Structure P
Amino acid sequence: MRTTRWVVRSVLVMALAAMIPLAFAAKNVTVKGSDTMIVLSQKWAEVYMQKNPGAAIQVTGGGSGVGIAALINGTTDIANASRKVKTSELDKAQKAGYYPEEFKVAMDSLAIVVNAANPIKELSLKQIMGIYTGRINNWNEVGGPNQSILRYCRESSSGTYTFLKENVLKNQDYAADCQTMPGTSAVANAVSKDPAGIGYGGAAYYTKQPGVKILPVKKDDKSPAVNPVKADGALDYEAAWNGTYPIWRYLYMYTGFKPSGDIKFFLDWILSPEGQKIVEEVGYIPLKQK
């Protein structure tokens, strides 16, 4: 009789243990920020909710700065950012009682694109800096046709805007005539219709855009030009992992505190092999496995 009770008790304990992952699966998590990451985050949320009935994950965009501001004022659980949080933002967060935790969740090669009809074959980082700061204004200055350059850029709240400014323009200001676009897809659309246009953004957005051409980029005059996309149209993971493509970045998620409960379960799943597989499926670069 005692043996029977012990077996029944053991079975109940094991059954309850098996239910714990679902019981503690993320139920109400809000994610806000980077437009670069919105498609990826929506896919993560969709798959996660399918696997965890009852989970509710809400994803919205607005730009990295908008997401971090929402984290600071307590209106989102997770901020998506295609750049690192700024010192000024950390100061504001701490004054508001938050201590942001950073998570690298994927990688991204930032592509430089021109209209498909533009005969230009490559650009160096120095030439890209010259174009976007306004020191280079005609395509014939970089080996192209005698035609004025029309610059397209992202809005200042965008992490992509900030990343290019800090890492390629070396914190110099964008040219005053740079046309501000509300998202990377808008940049792609503008450049695809403009033979004189140039734009930038996450390479994944441009791989299936027939009207634009992704340019190989050189670190300097002595370096080979490297394309972030392979000949078959797939992203070149190795070029980002080893840094031979010079304009790559991490994509981040920030929480206001060390995550626990619902938020931690969702983040742990994103960083798992299953979550990183979705990074590949959506068209971004998964974290390199150690």
Structure Q
Amino acid sequence: MDRYVEKFLRYLEIERNYSPHTLLNYRLDLDDFFVFLGEQKIEGVDYLTLRKYLALLKERSLSSRSVARRLSSLRSFFRFLTREGYLKANPATSIATPKLQRHLPSFMTEEEVARVIDSVLPKDGRDERTLRDKAVLETFYSSGIRISELVGLDTDDIDFIAGVMKVRGKGKKERLVPVGECALSAIRRYLESRRKEAQAVFLNKNGRRITERGVRNIVKKYIRMASLKQGISAHTFRHSFATHLLNRGADLRSVQELLGHANLSTTQVYTHLTTDKLKSVYDKAHPRA
């Protein structure tokens, strides 16, 4: 089984360009399934085996989303084994995906975003760490990029004249993302304050590329300083970016491109409007408002 898994993960890495994070999730999902199989060989897995495994996941009180992800991993794995001729038939073909609830993403108001960013107060023009924090928050809100995309930014990726930056998204796909002058100015001030030259844009205190955990800690720090509600994360800036663009008239297709979503349906979750926006539309449109 280990041989099959290694071949499968190598295929995902080389031919599908999956990220190390995604590959790790596939490995963990498959490892859990093989623990369930015990001594049973992969050739003996059938529809009933998979149904028993899904029932076990439900007994563990896993969410529908987690079960769906495990099932997606197994589907891809068995499809690969069937296509490569290791199995005669794909046992996962007839397994139904659990129905997923569509949760609206949480987002900040424009005023709340401003409060968070304005809570970063550099002591002077050479306060490298605080200038970095300001640049991180400005970049998140200005571009709507993912935390992994921000961490992976190199100085050569940013075109200060054209006002765009190249980011590497899921599946190592590259795209150009517009970035506003406020963010560009914050990045420029931070880079000018750095005492160490490096390829990465954002560095930690040791002068190495900052980690995703480090970025999360930065966001958490200033959310707390701005006295905002709990549950706001680095990803909330991405949600807020998309929501504010749509509320101000951006079309869904453009927002999809900016976010780097492969499917428009993924972006459609952002078409919710704030209560204030709905009330404003109602007051203007209804004859007896």
Structure R
Amino acid sequence: MNKPERAGAVVVHGGAGASCEHEDGCVLAARRALAQLEVTGDALDAAVTAVTTLEDDGRFNAGSGSVLGLDGATIEMDASIMDTRGRLGAIAAVQSVKNPVQLARAVADTPHWLLAGDGAGRFARAIGMPEGAPISEHQRADHRKMLAQLAGSVPAMPGVDNRLFERFWNYNTPLHLPEGSACDTVGAVVRGADGHFAVACSTGGSAPKLLGRVGDTPIIGAGFFAGPEGAVAASGIGEHIVRHLLARAVYGWIADGVPLAQALQRGLDLFDPSIPVGLIAVSRNDEGACSNGGMPYSRMVQR
């Protein structure tokens, strides 16, 4: 006897701490993902489509909108994908790639699950992926804002003394602070009508950050997780998220029968309210999003 089909669903977020004025970008990404799901029925195809749309938007901290490193020139990106068909791929600290989430998807077809740094970049060139776009004025403006914050007394990264970035500076160029943050990861979770789940995430990293910094986005169980009971994506400051293996913890509660909305809130409750955190998830019969601050998102279900 065939199992009855469930309604496919997509939830997309533009990052904890990102402006909710950009929610139209999430709506477009969700619509494109749902259309992809209608065509192929593959949850992972839909999740990658959604995140690719956000990477190309330019307003989100991923792909063409990724934050600049402290030197004002370097961009390092992380991305990940996972589904319940056994596909798992991630990239970390990769430079000059237009769509990191598509590179993470390509890694899933190799003998490995994670490629990092120069090796990931060489792999991207070997398979013909386009390089990233030139740095935009929007990215430069965000960088100037971050440097001004780093020069002040309020932590640019919650819980971290600003002076530590100067102490452990590891870029080739010297640090120049003016007289006197970004942590948002984009992501998508998808439930296919066939009962399979998928998750995809992408980020330009946190700001400020040291060269080579990797957050939660490419770490399985921390920034993302998919299993037979659902899929979860996290957003926020990776240094805090990884300590709780947040995505896997929330997935575990969902698998244990905790209502999805309650599981998401329980995840947020692990953190001090001053730490920006956001979560999205789909389960067998529900889908939703939750954050302790602003987080643009969109949720759509197949009709």
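Every read-out reported here was derived from the displayed coordinates using simple, explicitly stated rules and does not represent laboratory data. The shown structure was predicted, so the numbers you read here are calculated from the model rather than taken from an experiment. Cβ atoms are built from the backbone, for glycine too; each structure is taken alone.
Observations
- Identity of the structure behind 27.8 (criterion: mean count of other Cβ atoms within 10 Å over residues 74-81, calculated), options P, Q, R: R
- For helix-only ellipticity at 222 nm (-39500 (n - 2.57) for each DSSP H run of 4 or more, over all residues; to 500) computed as -9000, the structure of P, Q, R it came from: R
- Each of structures P, Q, R was scored by percent of Cα pairs over 36 Å apart; the highest score is held by Q.
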